[in-house]
1. Of structures 1, 2, which gives 3.2 when distance in nm of label points 7 Å out along Cα→Cβ at positions 240 and 648 is computed from the coordinates?
2. Suppose you compute distance in nm of label points 7 Å out along Cα→Cβ at positions 368 and 384 for every structure in 1, 2: which one lands on 1.0?
3. Which structure, out of 1, 2, was FRET efficiency 1/(1 + (r/R0)^6) of positions 168 and 224 (r between Cβ atoms, R0 = 25 Å, to 0.05) calculated from, if the result is 0.05?
4. Can you rank 1, 2 by mean count of other Cβ atoms within 10 Å over residues 392-399 and just name the one with the largest value?
5. Can you say which of 1, 2 returns -14500 when helix-only ellipticity at 222 nm (-39500 (n - 2.57) for each DSSP H run of 4 or more, over all residues; to 500) is computed?
6. On distance in nm of label points 7 Å out along Cα→Cβ at positions 104 and 216, which of the structures labelled 1, 2 is highest?
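Every read-out reported here was derived from the displayed coordinates using simple, explicitly stated rules and does not represent laboratory data. Predicted model only: the values in this text are computed from it and were never measured. Cβ atoms are built from the backbone, for glycine too; each structure is taken alone.
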Structure 1
C-alpha cells in the first residue's frame, strides 16, 4: 500500500493506508513532541502528513476519527503538570510548491469573495524549527508557560521558561491579559557547543538543534534548562484582553516593543510574487541564518480578515507553511511490478536499487499508470518530452509532498542497449481475467470481480475495516487467512462462521494456529455485536466504487431506512425516472457515482440480501434542531453579495438544512441572487418557494 500512488488507490487500499498512516504518525508525534526523540526526519514526516491529506482529499468519506489531519502534536507527558490552552494552539497546513501557494491565495480570495485585483497583503516569516510554547501574562507578569501538547492541553514548563533570556518576566504597557506564542530554539553555534560539552562529560548528545531545544526546555530540573542556551522568537498570540493592532505585521512590532524577540526577516508582502520572492531569497541564505528553519510561513496581514476566514479543525485558513525544496537522488530501476486493488485497478510500482533520499532509504516509487510509463498523459500529450520509462533505466527520484517517491527524470545516455519498452499487461496478474480500460479512465482494471483473489480479499478487508463493520479480532491478516482456507469468501460468510466452524464442529476456529478457545469466543462475540449496525455503515461496507464514508452518510440520511434504500437502488436506472432523479438530487451525488452505485447494487443483490438477512439495520438518525430551515432542502443559485457560496452552504448545514446542487420537486427553498437562471425558472415551474439573499439572512436571524 505505501507504494501505491494516491490517484490510483482503491477505497479499500485508501482505508488501509489511512489506518497505517494514523498509527505511524501517532508514533512519530509522540516521539517528536513528547519524547524529543524523532523516529523519522522532517521531510519524511511531512511526506506522510501530505500523503494522508491527499488521500483524505480524494476520499473524504474515509477520514478517520483519529486522523492525523485532525490532531495536533501529541498528548502531554505525564511527567509534567497540565495546562489547558484558553485558545487551541493549532498547526499549519503545508505548501510544497509555488502552485500550492498560488492555490492558497486563490482559496482565500474565493472564500472572502475578493476579486483578483483587490488588495490582499500578507506577512512572510521564516518557519523556525523548534518547540512551540505559549506564554500567559496577566497584568504584565508571566503567569505560566505551556508547550503545545495536543493543541488543547500542554505541559507546564513555567519554571523552565523563566530561565530563557528571551522570555521576559514582566512587561510594561501590555494588555491586562496577553498570551504570547512562539518558538523555543537553539542556534547552530550553541548546539555545537552543547554537544561538545555533552560528549566531554560522557553524556547523551543530540541529533539536531530542534531535539536539543525541546529536550532542554522539557527537563524536570529547571537548573539543567538554565544551563542550556535556549532562545525564543514570538510569532503570534492566543487569548487577549484587547487587540494588539489591526494587522499581523503591526502586532508583531507591538510584541517587539514589549520586549519579545521577533524574527527580523519578517516581511509584509503585497501578493503572491512577493511571497515567493521571500521564499527564494531565504532558502538561498538558510546556512547564514545561524539557526534551523524548514520553510516560510505566510499569513493574511489584516486581522479582521483572519477572523472572518477562521479555522479548520486543526489549521487556520489564513496561514500556510511553504516548505523548502525536497531532496532528489539518482538510482536504477530494477523492475516494474503490478498491484491489483479492490476495484480491480492495476497499479504499476517501480522497484529501485535502494537509495537514500532526504534521510530515508527509498526502494520503491510510483509509476502512476500505463500512460505515465509510456511518456504521455491521459490525453496522449507527451510528458518528459515523450521519453518512456524502461527497466534498467537510471532515474531521478524525488520526495515532495507525498510519502511515495516519484520519478522526476531519466538519463537516456545511461539506458542499457537491451532495454525494451514496457508492455502494460492486458490481463490481471492475479487471476488472468481481461484487464480493460474504459473511456475516460486513466486506470486499467481487472474484470474478474470476486473471482479475482486480490479484489475478493480487498473487499473483505474493506468490509471489516474500522469505518465499516469494524469487527474486533477480524482484521486484515485474519481475513486473508480465513479467505485463503475458504472459510470466508464473501461478507455474509462472516455471520455464519460460528455455525460452520464454532463449538461442536469438526474444524473449529479455536484450533487454528495462533487461536485458542478464548480468542475464538471473543471473535464470535464481536461478530454478534455487529449484527445490529447503522444504515450508513452497511452502505459504506458494501465497497461499491465511488461510495465512501461521506457518500454513504449522505445516502443514509436521504433514504433513512434500509428497505427504502434497497427499493430505490433496485428501481433506479441511468435511463431516468423518479428513483434516478431522487438519487441525483442528493448534493454530492453525480451521474458517475450514481451509475456505479446502482449497477453494483443490482448486480450483487443476491449477496447483499444474504448479508442483510443476518443483520438488524438501524435507521439513519434524524437531525432535529429548532432552526427555521432544519430538515429542509435548500438550493443556492446566482451571485450572493453578502457572503460567499461556501459560507452560505456552511451556515445552512449548521442549522440542520440539506443543501442540494439542483432544483427538484423535493426542494423546499431556493435562495436566488442576481444572475439566477435556469434553477430559478425550474423552481417557479415546480412551485418551489424562492427568496433573495436578504430574506434568507432575515430567515436565519442574520439579517
Structure 2
C-alpha cells in the first residue's frame, strides 16, 4: 500500500504523505500495513514484533499523528535509555513541528515534576522518568493522554530495567484501563503472551527490507545455513575480525564489530586502523582528519583515551563504549551513520542502544563474565539484537551477521545456540527481591494501593502474576511489606495502609528503600562524629544499591587494604573484617569514594583514568549518581533533624569537581573547573572581583577570549546586582 493511501485511510492531511515521500518512503512494508489495518486507529492496543529496519517507528509516527490530528489527544513515547530518548526527540521534533506539535523530553530529576510537561503533544520519557512521575500522581499526567508507545518492549526480560517497565505498564493500565498501548520490539519470543497480558493484538512478522544472512566464519570460510562454504581469503596472518571487516569495506560496506569488553573494543580498533587507511579516498581522509581534531579539541583538557580514539578515527575506525564522553560517542555515531567511519568496534551494550546499522555485523564474543557464575553464553535474544543491525535499507543489498568459531565443537554450538535458535521468551524479572521491594514502596507511596487487600490486587496485574505461581508472589510481597514496616516506610492502621513521611520521601527521591536505610543510619552516626571526612560521605553513598561501583582488580587489593587499615574510625557504618563476606565489596566502595575525593580535589580526567581506570563517561555517571545520592542524603538529614552543614557544600563540589574555594566561580555561566582555577590563580577569586574587572583583563587568560570574557563579566555583575544592589 502506498503512503498516500494509508494517510487517506487514517484521515491525515496530504502534507504527511508528502513529507514521507521527501524522505524516500513511498510504500508501506507488509508489517507496517498489517499493523495499521488491525484496528489501532480505533484505539486497539498492539504488540508489533518485526526485525530491525522493518519500519516499526513509522507505525508509531503515523499513529501519533492520527492521535493528535484526528483524535485531538497527546502521546507518550517510552524508551529504556537516555541516548535513545535524545535520538527520538530529535527525529520527532523534525517530523511533528511542521504540524504545530510541541515535542518534549524528560529524562532526569526524579523527585521533580515539571508542570510544563503537560503542554507537549508528544512527550519522550525514559521508563524510569515516567515511573517517577507516576509515583507523584500529578493531575495533568493523564490529561488528554491517548497513546503510550513502548519501544524495546523485550527489555521486560532484563533483570535491571525489566521490573520498572513491568510495574509502569501495570500502573498505566490500572489508572487508565482504556489507554492505548503500542509495544515495539525486534526480538520477542512470546509476543502473543505479552499481547495477552497487555490486552492487545499481536502482529508478528519476519519481513526485512534488506535480506539478512546469519553465518559462521570457520577455517577460512563463511558458512550459512543451507549453503555450501564460501571461502574467504585473508591476507597474510590477519585475525578473522580484521579480515572480515576489511573484506566488507572493500565491497563498499561498513563493519560493526561486537566484543565483550572495553579493552577488546579498543584493541580491535587498533588492529583495524593499521589497514583501513589504505581503503580511504583523499576526501574521506580530509574529513576524518577534521573529525579527529574535533575529538581532541577539549576545553577542559583531553585524555589519553580521547587521543587514542582520535588516532584511529583518522584511519576510518573507531571504538565505542560507556567509558567515552557522551560528546565523543555522539561524534562517532554520527560519522558512522554518514558512512565516513568504515568500522566501529563496540561492546555488546550498543546492541540495545542507538540505531547504527552496518552491512556486516561481526560478533566475536558470545560469552561474558557474569558474577558470581563466571563466563557464560549471552542470551540468544541478545545475539538476535546484534545480528539485526546488519543491512541498511536503501544502501546495502544485503546484511550479514557473522560469528567466529575456533573449532568444530564450537561451530556446532554456535549454530544450535544462536544461528538457528529463536530469541528466548520474555519472562518477568519482578521476582527479584530488590526489585519487588523498590516497587512495592512505590505503589504504596503513589496510593495505587490503600489497603492491605489492594496489594495482591495491584500486583495481580503484572506479568509476574501471569507467568508464575501466585504463592511465590504472595510470599515475596509479605516479606517486603514486613521490611518496609520494620524500617518505618509504611504504617498500617487496621486494613488501611499508607506511607510514612520517610516512605513518601524515599519514593519521591526514586531511591531504593535499602539506600534510604543506609543513608539514614549512616547520617545518624555522622551527626555524632566531630570529625567527618568527605571520603566517609562518599563511601556511605557507595555502600548503597543505587551506586555503580568502580571495578577493583587484584592489583588494587594491597593498596586498598593498607588504606582501609590506616583509615580506622573514618567510616560511618560498620566495616567488614578482612576475609569476611562483603569485604571485597567494601574495598570497591572505598575505591569509588577515592575517585570522588580526587575529583573534588581537582584531579584531571586524565589522572583519574590513569590512576583508577575510570574513563570520562564512567566519571560522568559516577558524579551524576553521587550528586543524586548526596541530594537524597540532604533531604533525609533534613527529615530526621540531622544537622550536617557540610552536605550541601560537598554536593556542589561533586557536581563541579572543585575545591571549596572555587564554588562561587564555577556557578558563573561558561566557567568549568579548569577556567575557574585559571581565574582564581589570576586573582579573580570571587564574582565581585570579576564584576569590577575589565573584560580585556580576563580575555588574555588561557582558555578565554573576548566574547567569553565579556559574558563572564556581565554575568558576575548581574549576580552582584541581584545580591547587593550594585557591583
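1. Details: 1: 3.2; 2: 6.0.
Clearly, the read-out refers to 1.
2. Numbers: 1: 1.0; 2: 1.7.
Going through each structure in turn, the value belongs to 1.
3. Numbers: 1: 0.70; 2: 0.05.
The read-out was computed on structure 2.
4. On the way: 1: 19.6; 2: 16.5.
Top value of mean count of other Cβ atoms within 10 Å over residues 392-399 goes to structure 1.
5. 2
6. Values: 1: 2.9; 2: 5.2.
Going through 1, 2 one by one, distance in nm of label points 7 Å out along Cα→Cβ at positions 104 and 216 is largest in 2.
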